[in-house]
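Asks: Following are the structures in question.
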Structure I
Amino acid sequence: MPPRPTLTALAWLAVCAALGLVAGARGTEAQVWGLIPAAHRPVIEIDLRVHLDDGAPDEALEAAIAALEPLAGRCPLAPPPAEARRWLDAHALSLLPREHHSALADRLAPEALRTAIAGARARLASPFAGLVGDDLRRDPLRLAELAPQRSASLGFLAAAGPEPTVRGDLVSPDGRSALLCFHTGAPVHELRASAAALVAGHPVSLAVVGAPARDEAAAAALAAAPRVLTTLAAALTLVLALAFRSVRPVVALLLAILGPAALLAALVAPLGLLDLPLLALAVGISAAPARPDWTITALSALALTPLLLTPYPAWQTWGLAWAAGLAAAGLARRLVQPALAAWLGKPAAERAPFGRPDPPPLRLRAALPAAAACAVVLSLGAWSSRHVRFDSPSPLPLADPELAAAEAAVRAEFFRPEEVATIHSPGATPEEALSRAAELLPSLLALVPTQIDRLDAPGAFVVAEPELKARVDGLLALDIRGRLELLRATIAEFGMRPDAFGEFIRGAGDDLRDPPSPESALAGPLGPWLTAKFGPDGVLTRVYLAGEQAALPAALDLRGPGVFARAEHDRFSARAGAVAAAGAWLSALVVWLATRRLALALALALAAIVAQCGLLVLLHLLHRSFGPLTLPVFLLAGSAAVVAGLRAVQALAAGRPWIDPGRLANALGPLAAALALLAAPEPVWRSLGIAAGLAVLAAHGVGGLVGPLLYSLTSRAADRFVRRPTRDA
């Protein structure tokens, strides 16, 4: 009969293999939007950029766009320009808000009409009349100037910026690039391959951007995951060999944490871009040379529990998965590692359970300067939290150079894909939804141009009741028909034919008879485009956000990564403070339950906050960023400081030296994980690796060195508080 350690070891290896198979079977996922709540995920569209090769004539772009006609799922990025401009010109009076009616009355005054027609006659007689003639005939009174904010923000119909084509595609201002939008279930690489085959004979290059393109790039990045984990295993083997100076204990420890690592991978599977760094850090923390007692296990397991209070989906998953994985690691280190060590022929030494250590002797010469240093670090950390560069949750940086170049080109030529927001106007019918979209328009226009650059707004082409009736009544009160007759007479007085401006005159007259109601718009030239904007959630309005990072009004139900990122920019400091406070409270509770010493719990909770402030200071000094991406590392810094302080107090209570190389070796595991991430190809992994390395240094520096001094001060303060009533009596 085989000995018991052998059975335990073989059973453990079978469990590890089974968990590994489960994690592997669930595969990988992109997770590039893991920090964005589901309500703010981007529009699933693929934007295809077609760019002319150097030396190719401008006419070749139109031919290439025509060659892409067979591609399925093509959708317009703008309304058809001719139809949209014709509709806006025909309803220029009714679409003008009532607050501009007084200015309109001034434009229609007899002297103003004479001045406007005299200026139009002079401009039409100039050699450059061909450049302005059409605009003058459509709007001789320049009514568009009365609401410049509106006319300059309606999608891509403004004079500056990209120009829409008949199909609703966009052409860059220099005419060398075009952007085509597709809503299709086909993978990005298939669309790219199909497009490349269609334009094989044309002098153009293709690039793809959009949410599916980022997902594909992130999924491809996970091909480097085995290399990162292999680097981590090699680094852990090296540092543990230096700590143990023996091979068998290292093998026993690594085999013991293999199961919890596989359990973590299975819990968060499919493994994504944001999962790998935390998996590596979990392995590094679990591989501390000193076997954890139950207190250390509880502290480590609860380190990321405050992430459940955040709105980031990936981190919410890790708030629970980390607790299960680190608890399993503690159990494995306590129960399985001794059996594995015995199976390998190296029995593990037992450790005494953590008791109620007395505070180390108070040395005021050391304790008071340490307390002063903590106060300085707390102040600098509070200041740094407001000045450290914010790490936006969108877009996460990716290492794919082709995608990065394509996104930069689209930002320069067309718009910022990550800054596209949407808002739905609900309605049971297109007419009802269009009415609500029209009612929403003034609130959106109020944000132009400070927070919104452009609006692709179906509601901009209609006016809902009762506003429509009020506008028509206001126009009738201005005697528009009489003013139009006066305009005809004025044009004839200046020796021009009224029919030359017949488009404007007829449109103004028809506008009063058939104003731009939702029913009229759906039956008009824009009907197909407006109908396509209606879906199960109502009419869709696309909003192109400006570069300003101020939060958008909460009353507007705007959705998109850029909207969420702006909101987080304003409230993240408060969120990080609340999460840090929750983590410190949990750590203090665990320490107090384990030791029944409130002074020790308060001292280590303070050490955790100081370590986190120290991390913020280091990030700011090194010009690194802090945001939702680095929030788990921020929490781990506090937890590691409590663990280091607890071990230092325990060591001092046992008579061991203050600075013990063996105890400091417990930082080597997390440092090995940080170095493995630092050597990874993805920017997200490198950022977390740098932050994790700084967190380890701050945590062990504050917790291991300053924690016992803080305990001395808090215990003395507690003694004075307890003795004071007796003295007074």
Structure II
Amino acid sequence: MIHVLPRAPSEISLDILHAVAIATGAPMAYLQWPGGLCLWATATYAKLLNMPSQELVGKEPQNYLSPCEWNDWKCELERLALTHVHGASLQTQLPFSSNQRIQSQLVAHANAEGVFAIVVTPLQDLSLVDARQMVQQSDTRMRRYAQATSEALIFFRHGLIFDANPAAVTLTGYPLSQLLDRPVLHLLPHVLRANAQVLIDQGTTHAQDTRLLHHSGQELDVAVSVTLLPEDGCDSGHFGLVVLRDITERKRVEADRHFLAYHDPLTRLPNRKGLMLQLRQILCHAEQCQQHVAVLYVDLSRFKDVNDSLGHDAGDKLLIETARRLRSKVHPDDCVARLGADEFVVVLASPLTACQPDCILREIRFVLNKPYALHNTMANLPACIGISLYPEDGNCAEELMLNASAAMETAKSLGQGNHQYYSTHMEVRPSRLLAQDQLLREAVEKDHGLVLHYQPLWNLATNRLEGFEALVRWQHPERGLLPPSEFISFAEARGLISIIDRWVMRAACKQLRAWCDAGLPSVVVSVNMSAIEFNQSNLVTEVQHVLSDTGIDPQWLEIELTETTLMKQSEHVLATLNALQKLGVRLSIDDFGTGYSSLAYLKRYPLDKIKIDRSFVKDTPEDADDVSLIKAIIQMAHSLSLRVVGEGVETKAQWDLLKAMGCDLIQGYYLSRPMTAEDALRWQQHRCQMIAPQ
């Protein structure tokens, strides 16, 4: 019986039908009518005839069937063709190899002139499932997905596009009619086509980033993956699917992240890292061209007074204006950078400016000495400037920077608004600074020279040890054991503080692991993190690696941060702190009350405790103002569900006072001075069951 099926709203194109048949593994052939010339056949179809599919293409059935078999085929094909109806079908027994007869479905493709092709689908291996329905269902699912997905889907055959979804039309800017029969490679900029040919020929194992050439001529960032549907004997790339995903936003975020790694987010000028990178490039070019370079180290006088009296907003406005003034006085090839706080560096790199630093210096001093309009008041901040010259004062970036810094320090000693060229007779010897820099770098990078001391924190409620704060020391080869005050500022100025912070965290967690292995109960170990660390994109990942490598549960690690870190009100800082809290790491504010204490950030950030700075504790209980202030801090913290640590406790009277006011934890010399890891081990073994010190 011949069935006439209703015509689908959107007919399956020849190439789509072929591609879906390959994807579903359906045995199927597409025969031209009249005559039965095979236009294409799947490998599973050809296997029933014991032939490779490529040998079937271009042949009529009488070329591979016996006369008797062809006569059976011809009768059934003609019977279907006489319907003249597109979509008409019949099921019948057809002879294949060795006169094996297989139940098969024939479907007519017709136009106004009659049937022009017939789809043959043997049903032997389909468990009586209608093969055409299976193909149509696969096509329907594919089209529904193609319509719904935001990814651009482009179908191609032998490198030419034969279909695309609406997302592809939107992404490329081409109407579908202009995409059809266009080479896939023409969607890429010309310079990328040669390298992309291998993707079309061989497919991809994962998405790769590339550029898409929009119809408007604009280039877009996209991720591309190519899936091929080769058949036995056919070259790869016979049929394929290109999936394009717009990654413009991801690239923008990556660019922003890269920019912030090398630039100051406030002024948008290069930071120290960006400056050193550019300065090395400038010196390399200067050496090749035998040109001069001048490095100007600029320090703004009384900037701290502006911050303290007018607030951070005024300070930020001043720094942005300073950056603008400096840029306005130099050549586009010159470099202006902000190192941090109130320090800027100007590198005169163009031949025009490097050979006449005196002229540029006068203009810079003049523009910086102009008053700044801040909050309805005028502020004067004369600048001290130190200058070093290449090649006279050094051949490398580090040496020129150290010499310019030394010259600036000399200028400051002469009074505000002065400038000085570097001289080998200056009291501040950069060679000593350079040696200090090298020694500290070796101590950090080669993991020798830095040591940790541990100061205990006592829980007043449980009357038991709660944990230790890990405090870094530097075993200087010449000056002996140095406290943090002797080298941390230097490390920050030399860009080493991040490396030190991470070394401290890893060493402290290793030590905690060793104590646990020695049979001691787990305690919290707290480490300090600088504000710079919280601007790094990989801090959370680094913390996870340290905890995993040392086998420490996150609840036993506490990170102490400064109020300066929180005052930046950065979404990145907030995201980092939230991720650390989610990980299980504890968070506390160190030296609370010495910066710009604010209820706003105490409420906004996921903190566990605050540590009252020792400056508020040292004069208690005699100083009534300090007592009142401490009491207010404790009450405020408890109202926000924060615990409080009293730092710098040196007497029993201070201990008793803090305990009476409800302070949660105590730290200070009255309990113990910072100890080496070995002494801390013995201290725990002897005193982990002790009551409060008498």
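Asks: Looking at structures I, II, which one was FRET efficiency 1/(1 + (r/R0)^6) of positions 627 and 667 (r between Cβ atoms, R0 = 25 Å, to 0.05) calculated from, given that it came out as 0.50? Provide the component values of the computation, followed by the final result.
Replies: Values: I: 0.50; II: 0.85.
The read-out comes from structure I.
Asks: Assuming 6.8 is distance in nm of label points 7 Å out along Cα→Cβ at positions 19 and 59 as calculated from a single structure, say which of I, II it is.
Replies: Computed on structure I.
Asks: Something else now. Of the structures labelled I, II, one was used to calculate mean projected area of the Cα convex hull in nm², giving 44.3. Name it. It would help to have the intermediate numbers written out before the result.
Replies: On the way: I: 44.3; II: 45.9.
Computing mean projected area of the Cα convex hull in nm² on every structure in I, II gives 44.3 only for I.
Asks: As an exercise: helix-only ellipticity at 222 nm (-39500 (n - 2.57) for each DSSP H run of 4 or more, over all residues; to 500), calculated from one structure in I, II, equals -19000. Which structure is it?
Replies: Source structure: I.
Asks: One of I, II was used to compute distance in nm of label points 7 Å out along Cα→Cβ at positions 259 and 491, and the answer was 9.0. Which one was it?
Replies: Computed on structure I.
Asks: Continuing with this model, one more query. For relative contact order in percent (Cα under 8 Å, 6 or more apart), which of the structures I, II scores highest?
Replies: I
Asks: For structures I, II, which has the highest computed value of FRET efficiency 1/(1 + (r/R0)^6) of positions 35 and 523 (r between Cβ atoms, R0 = 41 Å, to 0.05)?
Replies: Comparing I, II, the top value of FRET efficiency 1/(1 + (r/R0)^6) of positions 35 and 523 (r between Cβ atoms, R0 = 41 Å, to 0.05) belongs to I.
Since every read-out is calculated from the coordinates, none of them should be taken as a lab result. Quick caveat: nothing in here was measured; it's all calculated off a predicted structure. Cβ atoms are built from the backbone, for glycine too; each structure is taken alone.
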